[in-house]
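Values in this text are rule-based calculations from the coordinates and carry no lab data. Worth saying up front: this structure is predicted, and the values here are computed from it rather than measured. Cβ atoms are built from the backbone, for glycine too; each structure is taken alone.
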Structure I
Amino acid sequence: MLDKCKKQFVERLRVPETSESDRRALSDLAREATELARDRYRLHETVRHRILADLGSGPVTLNQKLTAWWDLELGSFRTEVKKAFKTSIPVAERSEWERALADWQRQHTALTESLIACEQQINDRVYRLFCLSPSDIRFLDDHARHAMIDYPYGQA
């Protein structure tokens, strides 16, 4: 029933005529957003691998908090390492881990901010193409914000 309802409304959705420059700009922005998302995902995977390779032993996995390492300051990171791996970061390596974690977090923040800015440019262009009113835009933005709260990890 839900698929039928979606199809029913989507089939009637007016797709605006666009100029070649609009199509090219949207295409370029979509490629840029995809590449930024891939870069951020690669960073996630690289850091998770580094955590497992350097701190884990045997068949262990990261807990939820270590999986989202970008949200942790060093004290919380150390606590989660101890929980997940039943070991501590050696004192001699703590400064190195602190620098590495801060650097990875800076990279993550920069990639996330760039991705959000790119997605906002896409949204702005699409809103303009569909001649949406400010109230329509607020509705869509609020809905998107709630969707991200419900599904914070998304695809990337």
Structure II
Amino acid sequence: MPFFVVHEHHSKHLHYDFRLEMDGVLKSWAVPKGPSMDPVDKRLAIQVDDHPLEYRVFEGIIPEGYYGAGAVVVWDSGMYEPLKGDPGGGKYEFILHGKKLKGAFVLTRLKGKTKEWLLIKKKDVYAMTPYLIKPQLTPAILKTMKEKIPPCNLEESA
């Protein structure tokens, strides 16, 4: 089974990077409000550049002056089962086996858009209503990270 990861990303604005292992890379979407376990929530997911597989375990500080500067931690991860469709076709259904995210989901591209999708939890035994997403990094933890953890050296990892 391929893996997935969700990064909590404190850049200009807090958002969550939803990533699926596919074709040797991490297909990635920025989800401003984060994924939800509530089938009523239709979360905007902006498709971004593919990332290397090594990003699945990345946590740290992206230095100022680089794209996505800010603190990043793994919010959830696990394996997933493809069900039907594919992102190239504009609709992709899958089952997540994570610590926080479980069960069936669908990514569906908005009509007439190339990068704008919706990430939706399907109704199943794992659905929770209402669902409140909780960031792992509190303001105090963010401050400590920025003071005590040196920014990653992106030149070495390139």
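If helix-only ellipticity at 222 nm (-39500 (n - 2.57) for each DSSP H run of 4 or more, over all residues; to 500) comes out at -2000 when worked out from the coordinates, which of I, II was used?
Answer by label: II.
One of I, II was used to calculate distance in nm of label points 7 Å out along Cα→Cβ at positions 42 and 130, giving 1.9; which?
Value 1.9 for distance in nm of label points 7 Å out along Cα→Cβ at positions 42 and 130 corresponds to II out of I, II.
Comparing relative contact order in percent (Cα under 8 Å, 6 or more apart) across I, II, which is largest?
Top value of relative contact order in percent (Cα under 8 Å, 6 or more apart) goes to structure I.
Tell me which structure, out of I, II, gives 0.15 once FRET efficiency 1/(1 + (r/R0)^6) of positions 90 and 122 (r between Cβ atoms, R0 = 35 Å, to 0.05) is calculated.
Checking each candidate, the match is I.
Assign the value 1.00, calculated as FRET efficiency 1/(1 + (r/R0)^6) of positions 26 and 66 (r between Cβ atoms, R0 = 35 Å, to 0.05), to the correct structure from I, II.
II
Of structures I, II, which gives 43, 33, 31 when Cα extents along the principal axes in Å is computed from the coordinates?
II
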